[in-house]
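Peer 1: What follows is a set of structures to go through.
Each value in this text was obtained by applying a stated rule to the coordinates, not by laboratory testing. All values derive from a computational prediction rather than experimental measurement.
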Structure P
Amino acid sequence: MKVLVDWDLCEGHGQCEYAAPEVFTIDDDGDLVVLDATPDESQRKAVEQAVRRCPVRALVIEG
């Protein structure tokens with residue numbers, strides 16, 4: 001699985017961080033940081049929840 005971010009859409013709401021904190025974080029400047037762009041399958045449910053929670057639909061799972 002690969003996590004893709006549309007950086008033009010991302011507004012740094014941080015909902016992804018709440019859903020999948022091992023994959024996403026918001027830095028001190030309020031910007032999204034992808035900690036693991038190719039997370040293990042054990043993270044799939046959390047990443048899927050992060051995708052669903054994104055209010056601007058900036059996240060996509062490939063694979």
Structure Q
Amino acid sequence: MLRLSQVAAITGLSKTKIYQLQIQGDFPMRVQLSPRRVAWVEAEVQAWLAARITSSTPLIER
């Protein structure tokens with residue numbers, strides 16, 4: 001399980017952007033651990049990253 005700060009560090013996204021992507025359905029949803037704690041399943045975040053890498057267009061060298 002990953003905390004928000006860890007997810008932000010791994011993905012390079014801001015905390016706000018992570019929540020925005022969740023609302024849009026474009027990022028794994030957080031899991032409620034307790035009334036005041038949430039976390040993300042690490043495997044889901046890693047799968048999201050892998051999908052982003054796979055679907056990205058290679059940069060053209062100039």
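Peer 1: Using semi-axes √(5λ) of the Cα gyration tensor in Å as the calculated read-out, with 25, 11, 11 as its value, let me know the right label among P, Q.
Peer 2: Structure Q accounts for this read-out.
Peer 1: Related question: Can you rank P, Q by relative contact order in percent (Cα under 8 Å, 6 or more apart) and just name the one with the largest value?
Peer 2: The maximum falls on structure P.
Peer 1: One of P, Q was used to compute helix-only ellipticity at 222 nm (-39500 (n - 2.57) for each DSSP H run of 4 or more, over all residues; to 500), and the result was -6000. Which label is that?
Peer 2: The structure behind it is P.
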